[in-house]
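Got some structures for you, see below.
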Structure 1
């Protein structure tokens, strides 16, 4: 790529003045210098535009709408933000379309009521949809306040997530899916075809594909949510219905081609299983650090979590040779390295994962797909 960073107004002006007859006056404030100044300023802007055009014409550097235009040529489109759908419990029946606000200050959100899910003994459970698309609607649990008064209402709470809200796909994620479309061409139900199709669906962050997992004509696709944790049941069902829905009245996926899967393929959609990782370690802090464990516990946990997130980011990346596998390992040495990124830590020893000092190999098979989840972190300070 051409480097336009050197084409500044000052440099352009100097270059133009160097071309002027030395016998003429080119000092600051001279007629020639004054005339060339605006030209140099205009050309600097032109080079800035050329740099931006160059950046936005390359998928590796394009961002925003420019990246979307490039990826659309491969039918890879950005997934949009989706609103969270939650369960709300009330002591009276409420009208459809009623609005309720969460009680968490500046971060409060408004939810709108939908269909009645169930009712018993004066308790009514409704579907609530967040008015703000994105993952923000997933986390709050507790009391709600009605935006407008509802007769007899004395109790309103929000609880379980029915469908997780998802944020708009990032440029990096969109770019990765675009390049993935070139790695192995999608064709008629091959592994790449399933991966590309499922990863393009809302709420899916990773997928493992196991061909012929239960005999010829069967395919197992295990998915994770956008947060790289096991997908919610509603998300699994949505993907199942899109890829390979069952026959009417049947529970098993139909091989008759009612979804995106080719005729003859019975595709089962499932999700991963959490494997909790409890970490223990001995940490030596710098001599100047007081109460190191209490002071740095949260930061240490964050560093370990970042490493586990890195491991899970490869959860859906297959190793294809004579068979398909998804090798994933949590390394003890990498946990030590992550903790050592904290300046107050001078040494880390005796790191154990679930009571063992050995590296942990996650089980990734058609029968079980494990997802690493950080559990308790116990630090012995020195």
Structure 2
């Protein structure tokens, strides 16, 4: 009999990659998606099957982490072997604008799943993975951060995830549940949400290269993050639930980089040299040079003249908007993945350069399609934040 997995947040970045990963391993995957008046299954469209087809191996259910009866019903009907709780309102800055919802969904939502499994008498059958976060470390107490580093959350999102972390540990110890936390540091990909910082950068630079956007506004350019590829990190999630004994693991690369340098690296992938001048809210990123051969190869010679002229004029393409600052900043995150390396046997396949290459290649292709449609007289979306 194939294993059955239930994934909350199945339509998100991690949910999509994990679904594909598990399907290739022969799992039957059930996913929970929120009701929307628009299609919200883009990331899993290539996997999604017509509900009228027999013997499907991917089945979606309407649900929400704020609805305990709904979650209990789904778990009872699906009878999963593994639950991956990936759903969350995970935009840290936005969590300051809607702290009550974040507490309800990200914090209490985890409790609802754990309690449903307990009340249904499935504590010995179901293994649970809880998606935790490096934001727990916040105002970091040591560098790098490991499983033993004290937490100091600095946002409503991180505080909600702190509750989710400890309630998972508590249910594991109180009821003997196979429930584990994966403390994942920042993990990105071509299907990362468009308003998360790395994807915001790669989308904007792609649009700028194609003459579709003038500049992009960012928040704290000096923030340092430990960035990995989501394809690597979902494999760690799977490995955590294959262990005989439940435990908590830091999943990270052990390398930290400023947002400013991520922007530079992204520009370099398409032959654009970006230099930064001034400091704080006055800091600007300007185009200082273009590698014409590289630009033509990655973007297209049709767009070369415009970007070369902008480089000659030393034009600004990156600015800072204080609206994107968090009320309480997290300046430095860098994980110590020793435990996940030694106990899980997990090692990332992508380095930061490979991640940037993957994201820029994908977003250039995406924006080339938009440019083609515009040229043909079709309307494309602006997607202003």
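Here, each number is a calculation from the coordinates, and none is a lab measurement. Please read these numbers as outputs of a predicted model, since none were measured by experiment. Cβ atoms are built from the backbone, for glycine too; each structure is taken alone.
Figure out for me which of the structures 1, 2 the number 4.2 belongs to, where distance in nm of label points 7 Å out along Cα→Cβ at positions 222 and 238 was derived from the coordinates.
Derived from 2, not from the others.
Using relative contact order in percent (Cα under 8 Å, 6 or more apart), single out the structure from 1, 2 with the greatest value.
2
Starting from the value 3.4: which structure in 1, 2 was distance in nm of label points 7 Å out along Cα→Cβ at positions 62 and 198 calculated from?
2
Quick one: mean count of other Cβ atoms within 10 Å over residues 134-141 came out at 17.5 when computed from one of 1, 2, so which one is it?
Of the structures listed, the value fits 1.
Suppose distance in nm of label points 7 Å out along Cα→Cβ at positions 158 and 262 works out to 4.5; of 1, 2, which structure was it derived from?
Clearly, the read-out refers to 1.
Out of 1, 2, which structure matches -11000 when helix-only ellipticity at 222 nm (-39500 (n - 2.57) for each DSSP H run of 4 or more, over all residues; to 500) is calculated?
Numbers: 1: -9000; 2: -11000.
Clearly, the read-out refers to 2.
Out of 1, 2, choose the structure whose coordinates give mean projected area of the Cα convex hull in nm² equal to 32.0 when calculated.
Working through the options, I get structure 1.
Consider the structures 1, 2: one of them gives 3.7 for distance in nm of label points 7 Å out along Cα→Cβ at positions 174 and 342 as calculated from the coordinates. Say which.
Here the read-out was taken from 1.
FRET efficiency 1/(1 + (r/R0)^6) of positions 142 and 294 (r between Cβ atoms, R0 = 30 Å, to 0.05) was computed and gave 0.55; which structure, 1, 2, did it come from?
Only one of 1, 2 returns 0.55 for FRET efficiency 1/(1 + (r/R0)^6) of positions 142 and 294 (r between Cβ atoms, R0 = 30 Å, to 0.05), namely 1.
Upon calculation of Cα extents along the principal axes in Å, for residues 38-165 alone from the atomic coordinates, which of the structures 1, 2 produces 76, 37, 21?
The structure behind it is 1.
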